[in-house]
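No lab work stands behind these numbers, since they all come straight from the coordinates. Predicted model, so just to flag it, every value in this text is computed and none were measured. Cβ atoms are built from the backbone, for glycine too; each structure is taken alone.
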Structure I
Amino acid sequence: MTGPTSRPGESQPTVIEGRMIDTDRFRPGPVDLPLDPCTIVIFGASGDLTQRKLMPALYNLFVNGGLPDPFLIVGCARSELSDRAFHERSRNGLASRGGSDLSQWERFAERLYYRPVIYDSPASLGELADFLRRLDRIHGTRGNRIFYMATPPAVHELVGAHLGRTGLTKEGPDGDGWSRIVVEKPFGFDLESAVALNRALATSFQEKQIFRIDHYVAKETVQNLLMFRFANAIFEPIWNRRYVDHVSITASETVGVEHRAGYYERSGVIRDMFQNHMLQLLAMSAMEPPTCFEEDRVREEKIKVYHSLRPFPVDRLNDYLVLGQYGPGLMDGRPVPGYREEPGVDPNSNTPTFAMLKVFIENWRWQGVPFYLTSGKRLPKKATRIVIKFKPVPHSMFRQGRPEDIQVNYLVLGIQPEETITLTFQTKHPGAKVRLRTVRMEFDYLKDYAGPVLDAYEKALLDCMLGDHMLFWRQDGVELSWSYLTPIIKACETCRDPGGLLHFYQAGQWGPSEAVNLHPDTSAWIV
């Protein structure tokens, strides 16, 4: 059998993971596969998300060899900025973060452009299209483009439609000249708006071209959850209703609403955190093992979890839901205002900043096991973790000891800021008496690792360049999540006595006291 032929002086293609690879285009870095040349177009480039997250992520990828060669970055926004002004703004943003190695900034900035754009103007988008095609010819980026929507959802629909009219969304038949759009959450405001948003994007992009980003799922320790579950024979057999008492998934924040009052007053904590982050973590914790580690197979198993969610009992909200709103309090010893005192917030607002949901998954593995999803603002500690509490032993032979000495086992998966896995178990206390004690076995994710560490946005951007959807939402998943949560949101918003559902807690405390009644195992959700 003969391989591909090439003329003298040409690079010899090789095969990596079943793909024919031109080794001249291979750049060692955070990925094992080469990246196609491309242009990354950021809409909303003058905004906070670009300066705090996207530009640092792209620069760090560049420093660590994680961007293709060639690559271009084109920032777009309504603001009238020159290339130089955009460079300075981006560099200052990196410098303000501290710890960034700026020694390669000048080389990075050579690939950085800016174009003012009027989002609702087809002519303005047409001018951008001409500019991008001109850059393709000059730099050899082959018409490969990522359009990153760092803008409000309303702009997604406008820009998506206009991009289709420019022809920039069409892809070449040979796989070259690809086009992808990255959409930040929120993916709509409810089920109806999520369907409308997708309908608007679908006028210009196919589903395979749409990347709905959830940076929580791009965190290393969230991905490690799948490896932990499905690569270890000692855990997967007990990951079910026979051995698990309950699962707690908590994402706590120390910050308040800050400058997002306009958005947060319309959304509240359920729209802001549960439709995306919390339900993604739920799916990763509860999904069945896919037949292989491929994007379609993994995403299909996550979809099955959403299909299996027991409809939320909206006629008995108090038995399954606790809502809270932070009042004035102390954070790190300094006084902070309550939510209703924040700039831009209605003084009589009933918008929840804390929620705890008790949900059930009706399938063979999880029937009867409660999952507690908790998230809130102005809590004492910023942390995301998943806690699995196992059932007690069926029979204790240590009756001479105190019953409270025999503790159940916990498995704690730290997502952020501690990236750890901790297992508690019982051993004998040293000494002549027969006494039990709880000890911990702990794994630190980054211990003894010296390579580059990718943050969530770096990982997500890499996957976009590779065309890998595994960590991104599929549209049916978005619609199923909204189908589950929309009745809860409507029941809360149309309640005749919203004050009866909304409980208050001081900033710096772990939510309202009513949460303890719903989930009395406070060690599982109070970090």
Structure II
Amino acid sequence: MEKIRLLKYSLMGFSCLSALSCRQETTRPNIILILADDMGYSDIGCFGSEINTPNLDRLAAEGLRMTQFYNAARSCPSRAALLTGLYPHQTGVGDMLQNDSLPGYDTHLNFHCITIAEVLKEAGYSTFICGKWHVGGDEPYWPTKRGFEKQYGGPNTTGHYFGLERTRKFVVEGKDSMPPGEWIKSGSIEYKLMKNEDGSQWYATDAYTNRAIHYIHEHKKTNPGKPFFLYLAYTCPHWPLHAFPEDIARYKGKYLNGGWDSTRVRRYKKMTGLGIIDPSWPLSSRHETVPAWETLSDSEKVVWDHWMAVYAAMIDRMDQNIGKLRKCLEDNGYDKNTMIIFLSDNGGCHEAARRGDPKAEPGSPHSFGGYDYPWANVSNTPFRWFKHWVHEGGISTPFIAWYPGKIKAGTINSQMAHITDIMPTLVEIAGATYPSEYKGNSIYPLPGKSLVPLLTGRKAVLRDTLCWEHEGNRAVRCGKWKLVSRYDYSSNEELPWELYDMEKDRSELHNLAEQHPEKVKEMEQVYFSWASSVGVYPHKKLQERRKEMQQAKRNNKK
């Protein structure tokens, strides 16, 4: 029966391209899902960046790039959607892991969803995670409780790249592992430095990759005929911006000439030349909070250049590690039958996050900070807004899919797709079954579409409609039209809807809401219908509810 099943699902459209190939048994592919953290749309070379990313560029040259692939605007919601194939609110992770006593707003993935690891494990895959989980911080909700057999990394969000931040946990194979050493106080944070077995300085991006390579080598020895699924969830380049001096040195001074203004223009020109964006979409204006580079003093330019150099160094280091991972695949004979998908969880992050010693050099262990609005504006070239918002700058991700011999090299596709499409894609590729029930719980049906037809160059019929909501920021995409609204956190009100023609104006510069009120009304109804179906709670009411719950807790303590 297993042989029949494997023949039936033989790569599900990858190798069954003819009756002849379907008569030949093939091996189901290994699957590696790589997620970057807080990396913007234009931050890697093959999507327009000046940052050196030869390994990601090679994956793109040998595979597929999608230019209209979307995430869910922020870390927790995007990870929930990626891992389950559902909209974030359906999984209980509609916000940032806070228990609001609402189905869509909890501290962990609920049990009406099933993870990719659970699905693939049921289909006979070995399952590994290295890096950031961030969809359940308490032990009952850790990865090893949700389908992963091996785990290395933190169940929470990013803490420190050279060690462990005081409020974080570090989990290895399902056990909380506190590293030795003293807590070091720096500004408002405390951290421990971690060391590798040889005594060298531990660094998160390296460590996650090294453990992933270890898992693959171990798998080759113990389960040579079994496929594996690796979820490599880097914390890079999320703040705190930390990097080794030798990596920073390659970029320090690179941004002094023209700063963020010139860098945005150079990226924009490169992106149009690569075919990533349509040249008819203009470069959006510098964000209103960002001064012109030439108005800064020389000393200010040096500081800002250094922050961006650290950020670039982090992405450079991640790319180096992806090269090491590919070398591991080649060494183990897995390079011809492994699929790699790469994407980011949200757009570039505007948060300054200055919590370390203000006198510490940016990038050093004692520093703790982000690169702020100016450089996030560069990361999201040519778009507006950032992580957290659902304008294009917050939800657009560079997407690469690589599978030699199955995906046509050098392909660029501009169809609209979403992070929830990855689950049905991997289910199909693995010959797995997505259940309607799992461990006694009913499981929500998948809203997404498999990308397999698109990946194999056949005609793909993907979704025409997508919706987003994050902390009051709302959007709906119907074909070429996008309706989007920001939330005003000072007045605690939803701002008016904006309407854009994404074929002509993906930069979202020309609001057509007044010219097409009927379209606004039509799409607004689509949004509200979706919001009701997935459990979105209006953000203003959610804020009021949280205040009432906090007051009730205070009253109970009296």
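Structure summary
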quantity: With distance in nm of label points 7 Å out along Cα→Cβ at positions 40 and 432 derived as 3.4, matching label from I, II; calculated: II
quantity: Entry that produces 17.9 once mean count of other Cβ atoms within 10 Å over residues 136-143 is calculated, selected from I, II; calculated: II
quantity: Answer label among I, II for the case where mean count of other Cβ atoms within 10 Å over residues 72-79, calculated from the coordinates, equals 26.8; calculated: II
quantity: Winner on Kirkwood radius over Cα pairs in Å once structures I, II are ranked, highest first; calculated: I
quantity: Identity of the structure behind 23 (criterion: relative contact order in percent (Cα under 8 Å, 6 or more apart), calculated), options I, II; calculated: II
quantity: When mean projected area of the Cα convex hull in nm², for residues 144-367 alone is computed for each of I, II, the largest belongs to; calculated: I
